[in-house]
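Structures incoming, each one as structure tokens.
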Structure 1
Amino acid sequence: MEKLWPILDEADIIVAHNSRFDRGWLLGRYVELGMKLPSHFFDFCTYQNLRPFNMTSKKLDELSKNLIGTSKLPTDFSLWERCSRGEVAAFKEMEAYNIGDVYDTLYKLWLRTAYYNPWKAIDFSNPDSRDIQCKVDGKYLIELSDFYTNRMTGLKYYQYLNPRSGQIYRDRYNIRSKKAGQGFVRPR
């Protein structure tokens with residue numbers, strides 16, 4: 001816990017699956033140990049981000065299989081027991097599991113799903129830039145030549161493409177508004 005504290009203290013954002021549990025568990029251990037709590041950090045929860053969608057399963061392993069084509073490395077309680085006994089081989093297995101769980105699974109799952117619910121995403125756009133950027137990955141959006149037309153009102157909106165994800169966004173304000181083209185975009 002002592003080694004993790006400076007990482008959490010310096011972190012602005014922590015990405016986790018079911019982060020409410022992870023955050024509470026970590027902070028609870030610091031309280032039990034009588035340690036100072038780390039500085040406030042924002043947590044992005046891949047589980048909560050998918051809440052509006054009726055997925056077959058929201059378990060991390062199932063999501064990674066279905067959405068990014070990878071699986072978590074299998075582990076069970078015996079690995080934890082072996083680690084607690086100090087087995088070096090078990091620690092190496094645990095390290096491989098954690099690296100795979102974090103990058104190969106969690107990070108890729110976050111990239112794959114954050115575009116579908118950008119209101120809950122971390123804002124990676126540059127507030128000093130006049131160019132319109134994707135909130136999820138900070139990529140500059142490309143303005144498309146055709147407009148989005150609202151079928152009910154007939155109002156037209158600028159459209160933008162994220163070249164990385166292929167996600168198309170439309171301006172929040174119609175083309176006649178003074179606020180149009182100023183970066184207020186939402187997925188189409």
Structure 2
Amino acid sequence: MGGELLLRPDASFEWKLSYGAVDQYATGKWRLKDGKLELLASRPKGSPLFRLFAEDELRIRKPAEPGSWIAIVGVPQVGPAAGMEVLFESAGGKRWRAVTDRNGDAIVQVDAAERWTRAGLRRDGDQGDWQWFAIPAVRAEARLAAFAIDDISQIAPLPFEQMILLPQQGKLKTEDGGMVYAR
């Protein structure tokens with residue numbers, strides 16, 4: 001097991017822990033409060049970078065229902081990404097919006113006469129620019145496309161929201177004494 005804590009002068013921090021096959025990572029802000037060091041972890045800001053899944057990465061188990069368009073968002077060989085906003089656009093310029101569920105699926109109901117040509121993606125709640133993708137013909141025909149996020153930290157749960165460290169003899173210890181940080 002190994003861990004690392006980097007405290008920066010601007011009150012930001014980076015925290016890492018490796019234990020066997022498990023790696024955890026957090027960033028955020030730190031502050032001194034009542035003689036204790038408080039770490040406040042935060043989720044990544046903005047939207048992750050997306051890309052289309054390659055055809056050989058797709059593991060589609062169920063085709064799209066007639067009248068539905070499905071955008072799947074996730075990390076290849078890891079899992080789905082919930083909370084990603086998808087803007088579906090037809091050849092005629094009509095748009096439909098959906099947010100991925102816990103399975104990474106964003107689904108809209110669309111008239112069968114419409115043809116899916118583009119999709120814009122961003123994290124739900126992000127007011128920044130959309131990342132636009134042309135939908136390949138084979139995916140438009142199937143009414144199902146998949147988008148990858150290659151940075152797992154964008155969807156990984158926070159290892160903690162708050163951690164309190166107690167200064168003791170030139171070291172920092174977690175409140176339960178389970179972890180000790182020393183130079």
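Quick note: the coordinates plus some simple rules give every number you see, no bench work behind them. These numbers were taken from a predicted model, which means no experiment stands behind them. Cβ atoms are built from the backbone, for glycine too; each structure is taken alone.
Just a few scattered comments:
- Looking across 1, 2, the calculation of distance in nm of label points 7 Å out along Cα→Cβ at positions 11 and 147 that yields 3.4 traces back to 2.
- Value -8000, calculated as helix-only ellipticity at 222 nm (-39500 (n - 2.57) for each DSSP H run of 4 or more, over all residues; to 500), assigned to which of 1, 2: 1
- Given 0.6 for distance in nm of label points 7 Å out along Cα→Cβ at positions 115 and 139, calculated: source structure among 1, 2: 1
- Relative contact order in percent (Cα under 8 Å, 6 or more apart) - highest-scoring structure of 1, 2: 2
- Read-out distance in nm of label points 7 Å out along Cα→Cβ at positions 19 and 155, computed value 3.2, structure in 1, 2: 1
- Calculated for structures 1, 2, FRET efficiency 1/(1 + (r/R0)^6) of positions 35 and 75 (r between Cβ atoms, R0 = 35 Å, to 0.05) is largest in 1.
- Among 1, 2, structure where Rg and Dmax of the Cα atoms in Å as derived comes to 20.8, 68: 1
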